[in-house]
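S.K.: Following this line, the structures themselves.
Any read-out appearing in this document is the output of simple, stated calculations on the displayed coordinates, not a laboratory observation. Because the structure is predicted, anything quoted here is derived from the model rather than measured. Cβ atoms are built from the backbone, for glycine too; each structure is taken alone.
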Structure I
Amino acid sequence: MRPFLFVLILLLAACSEGDVGNSNLQPSDAINAASVDETIINESLRFIEWMDAQYLEELDFSPLLNTRQGDKSSHGELDDVSESALDARLNWRRGSVAEMRSSFDREQLDKQGRLSWDLWEYILEDAERSEPFRRHRYIFGRNGPQSTLANNLINYQDVQNASDMSDYISRLNQSQRYLLQYLDRAKLAVADGIRAPHFDYQRAISEAGRVTTGAPFDDQEDSALWADITAKIGSLLESGEIDQSQAEAFREDSQNALLTRFEPALDEIVTWLEADFENVSDVAKGAWSLPNGEAYYNSRLASMTTLPLTADEIHATGISEVARIQTQMEQIKRQVGFEGTLQDFFTFMREDDQFYFPSTDEGRNNYLSLADDLLADMYERLPNYFGILPKASLQVRRVEVFRESAGGAAHYARGTKDGSRPGTFYAHLIDMRAASIFRLENLAYHEGVPGHHMQISIQQELENIPRFRTAKGYTAFSEGWGLYAEYLGKEMGFYNDPYAEFGRLSGEIWRAVRLVVDTGIHAKQWTQEQAADYALQNSARPEPSVRSEIRRYFNNPGQATAYKIGMLKIQEVRAKAEAELGDDFDIRAFHDTLLGSGQLPMAVLETEIDSWIESVRD
């Protein structure tokens, strides 16, 4: 029996037992209330079905995203990344929101339905805000298609049968069209006076060269792509999915696609980058230097923080947070008996050998093993702080050599909802002097559990909400959660070594430094050296990592501000809940509420926590 019908029967029975005239609820009132409930239930279910159908349409624009989510329905296609395709996608989104407004009444949806409605509108609002600046986003450089296509094929192109391998080759054959569409967009940006910094050109040229180094592109050892292809074909042969003749045909077709489609496209990109490099200044400049640069940066801040904050406000917050955290660092310095200034202590932490594994295979394996051990200990304590736990597994890996860089930021790659591909915590280990041991603990909690792996896996595993909410991300939420998770590790009883606690503070102060340097670069016209000097003066981060990170901020305006801003908002809503609920505050219920609706813009998250506070009071 449906719940609302059961309630209706009880209400009618209660009314019939006494004087109906004296009852607070008349039979007609009960019928009307039940009808409203039934309408909301049915409309909310219909709305979820409609939204899921809309999300499937949206995924048609990105077969690669479909593949990353574990869906093979477009496993042999590559995205159309042309400007006309971007136009089509935005027009589709406008039409989708218009259809939603004409086909549904927001007030006839349940709470989660209304939240989904608001998020669908918010996504369009953000897309409209960003559309005038589509050419401002640098194509080549950090995380450019010159390396990400190979990364997608190696790490996400699942091959279980002959059809899957044919899909892999189909994508290789489409790679030329795909890569050259990005080149066309880079040329359009240049025509508008928009060029990436010189170090992005250098990085893109280097990465493209590394992707096409090795067989079958030259006579050296197998390239990463060819090693992946031959391994996947070999696995099919070994399992009996294909015979020897099919394996040979697959190898021949793959090689032909690499040499006649993939390599020529990368060569054309490199040729253009090398020629245009003559027009690039050797002095990197922030977003302020681009056409309509101030408006562009403000748009980026709005998208990244999901809050109405100005660059000046974010800059001031960063300076304040740096000062606060340095006070705690001074306490650690005294605790370990170090004599000298805090900057002297930073230098000691950067340079002393005890804080680094050697740049050898053994040193790298020791780093990965320590990360595994730290995460294993954390997993044991999660049930004390969370009711909802992730089902997906987690692995720690070194970044592939063709996209690895000295001092590159560790990152997380999500697994699949069904668990067929685990989540991955990636670390750049080409230069072990840029991968300090004292920061590994907080890094593991940020990228693994209770950080990104936990938050994203739980999000993917959510039921009874539209599918887009199990996948959509907001940087302030995800990175704010990751930084909050670093601090939560302290509350959970970790960071017992003072140097590890200093590592946690180093991680937090770095995110505060980011607020200062990102706004400094893009709103206050700081140079690369000014930004690096401020970061080195106010953190213990190794210099190669600092310089790599500063280049990252030039490449991606505003993104670096999301971490600390998101953390501060999460801490703010938790403090509010603790103050208002007192002894009724339950940390497990708070975390489950925070993670139980998927990722949210910060203002929406605050509203959700306010609603939870009221429900606990009731």
Structure II
Amino acid sequence: MEEIRHWRSCVLVMVLAGQIGLSSVFAAQGGSGESADYFVGPNGSDSWSGRAPTPNAEGTDGPFATLGAACEAARKLGTRWRRIVVQAGRYFLDKPVVLTDKDTGLAIEAAPGAKVHLIGGRKVVGWKKDGAKFYSAALAGVKDRKWDFRALVVNGRYCRRARLPQEGAFRHESSFNVPWMTSTGGGWKRKPTNEELTTLKYRPEDLGDWLDVNNAEITVYHMWDESLIGLAGMDTKSNTLTFSSPTGHPPGAFGVKKYVVWNVRQGMTEAGRWYLDRTAGKVVYWPLPGEDMSEAEVFAPVIESIIKIQSGSDITIRGLTLSVTTTPLKAGGFGAGRFDGAISVSSDKNCQLVDLEILNVGGQGVKASGTRVVVERCHVHHTGACGIKCSGTAVVVSDNHIHDIGLTYPSALALQGGGKDSQYSHNEIHDAPYTAINCGGENNRIEHNLIYRAMLELHDGGGIYCFAGKNLVLRGNFIRDIVDTGGYGASAYYLDERSENCLVEGNLSVGIVRPSHNHMAKNNTIRNNVFISDGDTRLTFPRSSGYTFERNVLVAQGKIVFDNPDAITTWKNNCLFSQAGNVEGNKLDRYSKKGTSELEPDAGNVFADPLLIEFGKGVVRFAPGSPAASLGIKPIDVSSAGPRR
């Protein structure tokens, strides 16, 4: 961590240097002293020099019109540190800005106070009435799938696609009764066949020969993820759909038999929805009340990424807004991880993504990996897939606001980390259909994050979900309002397979039935946390061992249940209070309950009211006489969780 602190101090010096002018920095470094600034403006021209922020009086020189031209000019400058300043305005891109090692030392940033908007799509015009309620616009290239997309932005809104059924899901008849052997146990006991991955048996009352196979897309739900795929065929005699590409898991796996049909006219059941009619070569939209399509601003994406940093070092992107991207039609895998980001970073050193807003994108907001990558003070929201995916060595992801993600792919992770020696801290995350933070790797710290309204749709995840993490630290986080929608459940703090020697300390969870879930994990410590539930509270340790559970406070209006308490080898100085008067332990044989017994206080544990007088805002306070002090339980203050001002 000392290396991270030293490096961030160097970054601060660079940022301040950029604010006072880069040419002085070059001179100090022995450079030519020539200005290294290039400018881009909506009133610019790629035939100009790009060395001035505004056109001259003669109209013969001024800023570039495009980022691509500015990057090309900066590469030719020959100095290490270069900066591109983008003036206020909107910039449409039909291909990504690609940066490589030739761009080492480059900063791309908005002019001071400027609203700079990079759009990875085209404006859709020429809307005409299409039936009684709808409007449509013809789009070249849609019929032959040269232009295909899964996101549409209307008047700044990420629009919902045509959907059947209108709410909930259809139930299919496919089955896959093969045991799951756990992720580290090789997955399925028997490998699924291609037929099992590419077909689905539907009920005839749900679908008929009216279904346009050319347009329809299907989301097949699994347990912790889903597969969005197209159709290659439909057999109305056998009631079978054939997919255009394989699903991630067979329909019916895990006993889940849900699916949804998208992008057909029959799914236009309410205003604000749209579909792409590939058969007719048009996009169809049902306006909201009061929307005038002659004035509406509609964007359709043409690219998957807006900025791609493929190699190099010391590259900074600051102060920009990015929106309107798409994804290919294929299953996204765990966490919808196969899709690209509006900003994509790979194998970069010292890359900084700072003060960005990324919204209304079809795939990930940020997808980054490298050494000493920083993603800081960004606002990422309304994404089809994940918010921020960032892993590597000495990564810092902090003070970001991430919400309303997974709008197309509900398995999306709001924030995914990994690698080693990295820090994921002070982020505010909410309104996520699956896990808020997912992290594995080694020696990573997940601290002071504010998380609420996650796990809204899928299962087997949590506020913070760690898989195969070694020596992770989860400290000072505040998680509330995580609901269990069924399946394998939802948790606040979840240590999954191969998580070892991790520390869960000083965290708060409020209103969550299962604050701690531990599966095939060992030698971890859960210390000095406060878990509060207005119903039952359940802590689960299936197939786990070697746990230390000490100085925790559990308060439940219902009963408190430990599944497999034998996993806890050190159990002391905890304060457990069940208003129902029940503290129980379930003996497990793998996942099956083999008996229940009342747990008794021992080794200094107290089953009594901790006398909480405050906790809702993140400051946990105990009334005088609380047993917490005598147990050595330290006060918890997570009121500063989330972005720092």
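S.K.: Given that helix-only ellipticity at 222 nm (-39500 (n - 2.57) for each DSSP H run of 4 or more, over all residues; to 500), derived from a single structure, equals -21000, which label among I, II identifies that structure?
M.R.: I
S.K.: Where is relative contact order in percent (Cα under 8 Å, 6 or more apart) largest, in which of I, II?
M.R.: That would be structure I.
S.K.: For structures I, II, calculate mean count of other Cβ atoms within 10 Å over residues 338-345 and state which one comes out highest. Provide the component values of the computation, followed by the final result.
M.R.: On the way: I: 13.1; II: 25.8.
Comparing I, II by mean count of other Cβ atoms within 10 Å over residues 338-345, the maximum is at II.
S.K.: Of structures I, II, which gives 69, 53, 40 when Cα extents along the principal axes in Å, for residues 186-441 alone is computed from the coordinates?
M.R.: Structure I accounts for this read-out.
S.K.: Assuming 0.95 is FRET efficiency 1/(1 + (r/R0)^6) of positions 218 and 434 (r between Cβ atoms, R0 = 35 Å, to 0.05) as calculated from a single structure, say which of I, II it is.
M.R.: Derived from II, not from the others.
S.K.: A follow-up question, please. Out of I, II, which structure matches 26.6, 95 when Rg and Dmax of the Cα atoms in Å is calculated?
M.R.: Source structure: I.
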